[in-house]
Structure I
Amino acid sequence: MKKIPDKMIAAILVNLNKKLVIDEVYLPDKLQFGQVLVKVCYSSICGSQIGEINGVKGEDPYLPHLLGHEGSGIVISIGEGVKTVKNNDHVVMHWMPGNGLQSETPNYLWKDKPLNAGFVTTFNEYAIVSENRLTKIPKTFDLKLAPLFGCAVTTGLGVINNKAKVKIGDSVVIVGAGGVGLSMIQGAFMVSAYPIIAVDLYDEKLKLSQEMGATHIINTSNLDFKTEVKKILGNSKIDVAIDNTGNTDIIEMLYEISSSNANFILAGVPRIGENISIYTLPLHFGKTITGTKGGECEPHIDILKYIRLFNAKKLKLKEMITDFFSLSDINTAIDQMKTGNIVGRCLINISDE
């Protein structure tokens with residue numbers, strides 16, 4: 001077992017609705033059963049981290065703590081019991097559990113006090129990760145692209161394939177064209193859905209969604225959603241509706257205009273205390289509304305499938321990454337995401353591989 005570094009630089013969530021604190025964090029001197037030490041190379045920022053910073057689920061009992069669940073890195077050392085990865089392996093760091101042991105969470109110190117962290121974090125130079133939050137990938141695969149498999153691609157394609165079970169010719173509306181939404185659009189395109197309608201507030205995001213396979217776009221900052229959907233579908237209705245925003249008004253509207261047997265998937269989470277009001281009778285006659293947990297993906301299986309799709313030029317990854325930041329500039333990246341200035345996924349260069 002290699003020696004664990006004494007300390008690292010990390011971005012710490014100290015207070016909700018405040019900037020992350022960039023500071024030194026001390027690591028424990030020994031890995032516990034099932035833990036893996038990873039040198040983090042790249043991380044992307046998922047919208048759920050923005051929600052976490054903004055406290056959309058209410059008070060956070062774990063403050064202060066580390067963040068991030070989409071990353072790539074290189075295994076430095078493994079704890080007892082670990083069998084799925086070994087030293088020098090290249091890995092995807094993901095929040096959905098895969099193969100391997102689930103370990104204890106790591107014991108970091110910040111300012112001589114315990115610093116909380118989950119089974120995986122990626123806004124830090126090193127990470128002690130539970131074995132089941134890592135998937136080994138070929139060393140030939142670009143570590144800059146690998147973070148997308150931590151959540152965006154696995155969730156997006158998983159929702160289309162596992163949850164919505166989109167069929168050939170299904171009409172699909174996807175609201176929110178961020179990293180997860182762009183992956184959903186690609187998934188719908190792969191299974192020959194039509195039309196594939198992307199909805200967002202920003203023209204540049206909608207332009208990128210067309211490159212991913214959207215057949216129609218609606219900018220709700222200047223167009224009426226219901227009117228535009230009617231223009232596109234005519235007398236037909238939405239077969240599959242997916243919301244990535246958590247906006248309760250949008251959720252209610254999508255439910256109302258989707259077909260009597262539509263499959264309605266909620267990927268976004270409303271702010272705590274904000275509830276939807278729907279007429280439930282259609283639910284007795286075939287309409288469904290359900291949430292998703294990471295697209296119900298199995299990372300140790302799905303990630304390798306998606307690498308094959310990328311190698312076969314059927315999955316676009318490079319085009320999804322539109323902005324690059326250093327760890328020291330992560331607050332700027334977060335601010336840019338909040339204002340819609342990040343078109344696709346932004347990549348945080350934690351440490352060059």
Structure II
Amino acid sequence: MSDTTVSAGYFKALFDFAVAHGAARKELLTRTQIDPANLSDPDNRLPFDSYVSLTAASKELCDDPALPLRLGANEDFNEISVVGLLCYSAPTMEEALKQLNRFGYLVAELDVPVQDRRFRVVRNETGTWLEDTRINPNDFPELTEETWARFIAETRRNFPEQPFVKAVHVSHSEPIHSAAYQEFMRAPVIFNSDKNALHIHESWLSIPLNAPNTYVLGVLSEHAQKLLLSLQESKTVRAQVESLLIPDLHNGDCGMEPIAEALGFSRQMLYRKLKAENISFEKLLDALRYKMALHYLNGKKASVNETAYLVGFSDPSSFSRAFKRWTGASPNSQKRLSSH
């Protein structure tokens with residue numbers, strides 16, 4: 001875990017939670033060796049090892065070994081990161097998992113066997129399982145506690161009538177605070193299992209999310225909403241294509257064929273119509289990403305890393321290279337300029 005990172009926003013969520021539950025702020029900073037200035041920007045990256053140290057110090061200073069369970073059960077993921085909003089922009093819970101897998105790096109960079117595939121749904125003769133594929137989870141079982149407590153608590157808060165977990169399987173041994181598991185998990189817990197997984201009701205995956213925000217970009221920037229409306233009113237093919245691309249730009253999978261189909265064109269017909277307007281689909285998409293990136297950075301409602309994911313880049317470094325190609329400067333410099 002020494003090379004992995006977490007966002008400063010994620011780190012600060014645990015930090016503030018621990019302070020609110022009795023931990024001394026100064027002592028936490030000393031134990032983690034984190035400069036408090038690094039917590040002012042949620043976009044900063046901090047070593048994952050520092051988050052591990054923060055967890056250990058928080059449990060000790062709060063005299064609460066079950067603190068990670070409590071944190072997961074009580075924090076609102078939407079308030080920690082834009083990832084929560086992106087997940088709830090999906091039509092169903094299963095689709096939300098795909099968003100969580102794709103954008104999870106924004107919160108915490110973790111060791112997983114396959115990138116963008118931390119959580120997987122497994123169906124077999126025993127039922128339906130939601131598995132966490134994190135490598136060496138027993139090196140930091142507190143993250144398992146926090147993760148499953150959050151899944152269960154958020155479902156209970158938002159969908160109180162929906163059956164969810166039949167049993168909780170964790171690969172770590174039974175801790176001294178195992179009695180607290182029942183309070184937060186509300187299901188039988190199997191320790192020393194061969195997997196970290198929730199045995200779930202299949203129906204949970206098809207839950208239609210409450211008022212799904214299919215245009216999550218508009219939540220983060222009023223400028224984006226205005227742009228979409230103006231595009232919808234435009235008569236050019238380019239504008240029609242852009243208006244279809246914007247709501248799904250964050251998915252990173254913006255192919256020409258589904259756009260052509262939505263417009264009632266063949267792929268070749270769309271190609272010809274865009275060529276008549278002196279633009280290709282690839283250049284249109286690139287220009288749209290640049291335009292939307294400026295909207296988010298100048299609107300002061302999204303960090304650089306959040307902006308990267310919102311405009312469809314799989315990692316912030318790729319976005320930074322693209323932004324430098326667009327402007328000759330880094331996105332961080334644009335963010336600082338917009339703050340003045």
Structure III
Amino acid sequence: MCIRVVLSSSGGESVTRDIDEGCWAEPAGDPDRELGSGMWALPGLVDAHSHLAGVTMDIDPGDIEGAAMRAGEALAAGVGLLIDKGWRDLTVIEMITAVDLDERPDVEAAGAIYSVAGGYWEGSARNIEPGAVASSVREASLQGRGWVKLVGDWPRKGIGPMPNFSETELETAVAVAGELGSRIAIHTMARDVPAMAVRAGVDSIEHGLFLTADDLGALGARGGIWVPTVVQVESLIRQLGPDSSGGRLLREGLENVVSLLAIAVEAGVHVLTGTDLAVGSHQVALEAIRLWEMGMSPSSVIDAVSRSGLRATGRSAGFEVGSPANAVFFAADPSLDPRVLLTPQVVIRRGRIV
């Protein structure tokens with residue numbers, strides 16, 4: 001069956017493509033079916049901080065069947081790419097192999113999360129022993145699918161957030177991962193660690209509440225990634241209590257995030273949406289909407305939840321001939337009102353209507 005698709009994107013641009021063996025092709029002949037007319041298309045949504053293995057950060061092993069189900073739910077909501085930031089085991093790595101590519105989004109993933117003793121929830125990460133950063137990152141790179149996740153800082157009782165690694169150790173981690181074709185993502189909610197991570201060359205800053213404009217300039221110059229996860233940070237503030245010491249720190253950090261969103265985009269940083277268990281990956285549109293409500297321009301929001309994540313991972317961010325026929329359609333232009341992202345009309349995955 002020949003399917004012809006009208007792909008109207010934000011800004012009024014429109015192209016027409018046929019689907020040929022799962023890829024976009026130039027129109028040829030008479031189609032058996034046409035779709036897309038009167039709708040707006042994106043090449044797919046992106047959740048750049050997912051945790052498919054579970055629904056809460058507990059100490060239980062991951063669930064492969066549950067991970068597959070959650071990946072399927074994300075696909076049905078128009079998500080074309082998940083960047084999974086790890087678990088306490090290799091559940092998501094196993095799921096990637098077990099589930100056919102047509103039945104899930106593209107998935108890049110860290111395997112196990114790595115920290116140090118006392119530097120994360122007990123039992124939720126593999127501890128890196130002193131002097132063993134290189135060997136641990138090598139192990140993580142070989143087990144992961146393109147990513148290594150480090151916990152860069154964590155609160156200590158009576159002290160507050162403290163770094164888990166030195167800048168030199170982070171430089172070593174980046175170098176070892178890079179040699180093996182992996183990238184480093186770092187959890188950081190403390191004051192000093194974001195700048196240290198940027199100087200060390202870390203690829204993706206997760207949360208990054210206390211980044212500075214200078215940090216973002218350096219990160220953007222190399223096409224780095226920032227995943228603010230504002231919905232998750234707001235959830236943590238509610239859990240801790242807004243007037244607790246942790247709540248006050250996070251509120252201050254979130255205010256800093258709001259002040260830096262436009263600066264980050266201007267600097268060339270890939271600012272991406274991430275759910276981080278605050279909501280499911282199929283609800284990543286909620287993170288995009290919060291970024292918009294915080295003052296991010298609608299066009300930048302659409303980039304954050306779609307095209308920028310695809311570009312940052314070397315994927316097609318459009319509908320070029322020969323690229324995979326992936327698209328999600330909406331009844332109105334989401335760049336005028338990002339709330340449209342909550343109600344996709346049609347999803348195409350590798351040429352198949354989901």
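Here distance in nm of label points 7 Å out along Cα→Cβ at positions 127 and 239 was derived from just one of the structures I, II, III, and that gives 3.7; the source is I.
Figure out for me which of the structures I, II, III the number 15.2 belongs to, where Kirkwood radius over Cα pairs in Å, for residues 111-246 alone was derived from the coordinates.
Working: I: 16.7; II: 17.8; III: 15.2.
Traced to structure III.
When helix-only ellipticity at 222 nm (-39500 (n - 2.57) for each DSSP H run of 4 or more, over all residues; to 500) is computed across structures I, II, III, the figure -6500 traces back to I.
Read-outs: derived from the displayed coordinates by stated rules, not from any lab. Worth saying up front: this structure is predicted, and the values here are computed from it rather than measured. Cβ atoms are built from the backbone, for glycine too; each structure is taken alone.
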